[in-house]
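Only the coordinates and a few stated rules stand behind these numbers; no lab work does. Since this is a predicted model, take the numbers as computed values, not measurements. Cβ atoms are built from the backbone, for glycine too; each structure is taken alone.
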Structure P
Amino acid sequence: MFGCRLLAAVCLLAAGIAQAQPAVSGGQTLYLPVYSHVYHGDTDAKGVPQQTLVSALVSIRNTDLTRSIRVTSAVYYDTNGKKLREYLPKPVIVAPMGTHEIFVPRSESAGGSGANFVIVWQSDEPANAPVVEALHLNLPTGRAIAFMTTARPIATR
C-alpha cells in the first residue's frame, strides 16, 4: 500500500514538473474575454440589472528572452459574436520581453458584457507564448471597479 502511495506521489510530482516546463510555439490564436460593462446590484422593475461601463487595457506581453513575436490580428467582437473592429491594421512586432497594448475606452460600450478579442500571434522560430491579459477599470471618486481577464489558446479550423 505504501508503495502505491509513493508511486502516485512521484507521478503527481513528475506531472507538475512537466507542466512547469514552458511551452514554445510558432504561433497561436488566443481568446480573450473582455467587458464593456458589468452588471451589478439589483434589477429594476423591468428585471434589468444595473450596469457600469469599464475600460479595458489589453496587454500582449512577449515572454521570450531572445525572440520577437509578431501579432498579426486583434479582432474585437461583441456579446453576440458580431465583429466590431480589427485593432491592428498591420502586424506589430513585439520585441523580446516587450509589450504591445490595446486600449478600449470606457465610452466604447458596443461590446457589452460578453465582448471578446481573438488575437493571433506568430514567430519565425518557436518562442515562448505571450501572456495576454485585459485590465478592466472604472475609477470614479468614491468607488472603483478593477479586474483582470486572461487569454487562452483556441483551435482554428
Structure Q
Amino acid sequence: MINWRFAEKEDIDLILFFIRRLAEYEKMCGEVVATGDLLREWIFEKKKAEVIFALEEGKETGFALFFHNFSTFLGRAGIYLEDLFVLPEYRGRGYGRGLMSILARIAVERGCGRLEWSCLDWNMSSIGFYRSIGAIPMDEWTVYRITGETLSELADSMDKD
C-alpha cells in the first residue's frame, strides 16, 4: 500500500507542476492554459474536482485528478479520472497502481457505480498498465468535444433560433 494524501489549497503550484509534466509527456504543452488562480477557483472554491498525491518519504511522486460524473443507467454517480501521472523516476514502483486502488476505494466508499477514464491511443505503456489492473476498453464509444469559439457559438445559437 502506498502513502497518499488529498491536495490542499497550498498545493496549487504542485498540482500545476504535475499537469505540466503530464502535458510534456503527452506532447501537449501548448494546450495547457490552466493557472494557479483557475485551479484554486475550480478545485478548491467551486469544488468541481479533487486531487490526490502518491507519496514516498513525504515527497509527492504522482497525482490523480478526478471528479464525479453520473450514470443515468446505473442511477448513481461515478468517478471520472481526468489525469493520472507518476514522475518518470518513480515509475515501476507501484505508485500508478496505488493511485488507481485509492480511487477505486474512494468510489466504493462513496457508493459510486464505476471508475472510468480516457487514454490516448498511442500510449501503449498506459494501455498495458490499465489492462493489467482489469480495465476494459470501451471501443464502441467515441469521445466528442466542443471547446473555445465553437463552444461559445453553440451557446449563443439559442438566441438566434
Given that mean projected area of the Cα convex hull in nm², derived from a single structure, equals 15.2, which label among P, Q identifies that structure?
P
Which of the displayed structures (P, Q) returns the greatest value of Cα Rg over 2.2 N^0.38 Å, for residues 66-129 alone on calculation?
P
Calculated from one of P, Q, FRET efficiency 1/(1 + (r/R0)^6) of positions 42 and 90 (r between Cβ atoms, R0 = 25 Å, to 0.05) reads 0.05, and the structure in question is P
Highest-scoring label, criterion being relative contact order in percent (Cα under 8 Å, 6 or more apart), among P, Q:
P
Matching 5.3 (distance in nm of label points 7 Å out along Cα→Cβ at positions 26 and 50, computed) against labels P, Q points to structure P
Read-out helix-only ellipticity at 222 nm (-39500 (n - 2.57) for each DSSP H run of 4 or more, over all residues; to 500), computed value -10500, structure in P, Q
Q
